[in-house]
Structure 1
Amino acid sequence: MDFAKNQLYIDAYYKTNQAHVKLSFWASLIALVVGLVVLVTGIGLALAGSNNAVSTTTTAAGVITQFISAGFFFIYSKNLKQLNVFYE
């Protein structure tokens, strides 16, 4: 294979990796926002004097979603580091 063809393959691989990292970031951000909304809703229900079980469950779901979001951001960070190492 010649140099130009190899360069095309490398460019395509790089673009695929960039798309994956961007998707990972946006998934992390969406999970973060959803978790924050659920958490604030649960706290709001608790402060409004709503059903204790509902507010507790909603708040717990928000906290769990925040941990999931943190995991997504961790994966995003690892992907970004690997992408940068490969192309240095």
Structure 2
Amino acid sequence: MSKLSKQDKIEIYHLWHDYQIGFTELSQRYRVGRTNISYLLALIDRHGLAILDQPYTAYTSNFKEQALKPNILSVPPLIVLSHL
């Protein structure tokens, strides 16, 4: 498998959208898994090509903990739910 550049992703989308080239052929041509092609195209189809400009965000462990804490504390324990 190879990592796709932004230009590759745009080309893949146009080949699929404008010329109806299938997932299998695109995956063979770009040496990427069929499911990866499918996911990429669904993402672009839903959000537009601007989604390719979004940077990858790496969240810290502390941020994740703080984001989950309110949800974990608001859910009653299973033992309480089983007696309802």
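Just so you know, all these numbers are worked out from the coordinates, no wet-lab data involved. These figures come from a predicted structure and were not determined experimentally. Cβ atoms are built from the backbone, for glycine too; each structure is taken alone.
Structural remarks
- Origin of the derived value -20000 (helix-only ellipticity at 222 nm (-39500 (n - 2.57) for each DSSP H run of 4 or more, over all residues; to 500); candidates 1, 2): 2
- Comparison across structures 1, 2 (criterion: distance in nm of label points 7 Å out along Cα→Cβ at positions 4 and 28) gives the highest value for 1.
- When volume of the Cα convex hull per residue in Å³, for residues 20-67 alone is calculated for each of the structures 1, 2, the largest result comes from 2.
- Comparison of 1, 2 by relative contact order in percent (Cα under 8 Å, 6 or more apart) - largest value held by: 1
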